[in-house]
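Before anything else, here is the set of structures, which you'll find just below.
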Structure 1
Amino acid sequence: MKLAFLVCCMAALALAVSSINPEEWKLVWSDEFDKDGLPDPSKWGYEEGFVRNEEAQYYTRERAENARVENGNLIIEGRKEKFKNAAFKPGSIAWKTKKDEADYTAASIITRNKFSVKYGRIEARAKIPQGLGMWPAIWMLGDTRNTGKGWPLCGEIDIMEFVGKEPNKIHGTVHFSKDGKHKSSGGKLVTEKPFNDFHIYAVEWDSEKIDFYFDNQKYFTFKVADAEENGYNAFREPFYILMNFAIGGSWGGKIDDSVLPQKFIIDYIRVYQTAK
């Protein structure tokens, strides 16, 4: 009886914090980051190494210096430090394998093969890092990436991206394939110093549209039908979740080493689906 009461109280508190109407939305998955240590392995895996966009950071696996839970938050930390590149190949000119050591480390945690969702409200409350070269993101990739449909055919939903060189902008974007070519559609919200406090970053996604939110403000809508291609639409398939702290790279750009280390702090991430 006491346990049931406690569960109900916790659910009510969660709904209150995120301003979700319980008559409209039902919580189906979450991580409240309430147990200190490494991220919950039943919910999260890792990307590892140099992964994409010619970014400068090396993503580490199960390394508390880069990804840990403490004091009720997930901390993803970007650091200026040397780290051995396991994929190094002497004489290589490919950016992923040409360096013996990385100059920066960070983490990218993902729910691939652990949790996926098709439609709903996906939200996270987070405090983002700042400074030139910092590039935190909360985003999603289509499960069809695992079954032969590579990027961008699998689809991508960027719930939140921030680049330090644009300190007053938050970006929300989708990527997909159209006529066999990469297409993207997105919006940006201008807000004063978003890195100074925690904010809620969210999308509300159904078969018709994807709405992007910063706190309670909707700032962009994507029409799902715009991604139709030969009877296939990536945004009518399940997606998995990623949260990462990139440094530099094709969009992050020049890095200001003096700001490091920096912390990407996530209070919670929650997935809701319609209650009806």
Structure 2
Amino acid sequence: MTKSFKDYEHEGWNKTASQYERVSLPLTSQAFDPILASFGDLNGKRLLDVCTGTGHLAGEAARRGASVDAVDFSETMVREAKAQFSGIGFMEGDAEALPYDDVSFDAVACCFGLLHLPDPAQGVCEAYRVLKPGGRYSVTLWNGPERGSDFFKVVLQTISAIADMNVDLPKAPPMFELSEPGKIEALMSDAGFVDIQRIPIASVWRARRAEDIVEWLNHGSVRTSLIIQFQKQGVRERIVEELVKALRPYERGTKIEVGRSSIMATGVKPH
């Protein structure tokens, strides 16, 4: 049976769940404060964290006083989250068919989760459905190479110059399409949201050295790692060698910092 984009995403995040906190969290957590600040005072509010991963955004929301539920399609991620955070309603479930009643939440967050959905528009509609009137939805998205993300510029240009990009992978939504001006706003407007705002977030990929890119390739991205996995062994080795070379200029003493910018889109369900 041919695997779908969703199958590959599910399989990939299940495999990398144990490494998420070490490899991906230092980057994704840079968006936590903008997301949670967009909801104002969280005391007494019921918040849903969609695509919660290992549950750290949900945990921070609970620490700030929210009553939190959280959902992820990876059973391994949910298991990791439950082991770390108590008092949060973690559940395995689909962001395109949320297992919650209509008008249940005061706030819905999605931290870099939409790009992992086969149908992002359905994910936005589901967030709208479960929100109470007056509730807010806030979602973050990575910018592409042409919009200030040096990290993705280096990675994607290097890989595309060496690899056979016509590998037999299922069709997937373009990775950076929704961060382009007007795209996520259109999806949110079509779902019914109003007062939609776009806010830039400056984030940085930090590592000890350029060679740490191998960790990110193996554990931090399902799509990119699949493209590499489908190459011949010699090509895979050359990609890694060239990526390390391309990242050397970003090394500063005992660390490396590469810009990986993103945006937050936030909107309100009208009364």
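Just checking, which of 1, 2 has the largest value of FRET efficiency 1/(1 + (r/R0)^6) of positions 52 and 244 (r between Cβ atoms, R0 = 30 Å, to 0.05)? Across 1, 2, FRET efficiency 1/(1 + (r/R0)^6) of positions 52 and 244 (r between Cβ atoms, R0 = 30 Å, to 0.05) peaks for 1. Taking relative contact order in percent (Cα under 8 Å, 6 or more apart) as the measure, the highest value among 1, 2 is held by 1. In this comparison of 1, 2, the computed figure -12000 for helix-only ellipticity at 222 nm (-39500 (n - 2.57) for each DSSP H run of 4 or more, over all residues; to 500) is attributed to 2. If Rg and Dmax of the Cα atoms in Å is computed to be 18.7, 66, which of 1, 2 is the source? Considering all the candidates, the number was obtained from 1.
Here mean count of other Cβ atoms within 10 Å over residues 68-75 has been calculated and equals 23.8, so which of 1, 2 was it run on? Considering all the candidates, the number was obtained from 2.
None of the figures in this text is laboratory data; all of them are computed from the coordinates on show. Quantities reported herein were computed from a predicted structural model and do not represent experimental measurements. Cβ atoms are built from the backbone, for glycine too; each structure is taken alone.
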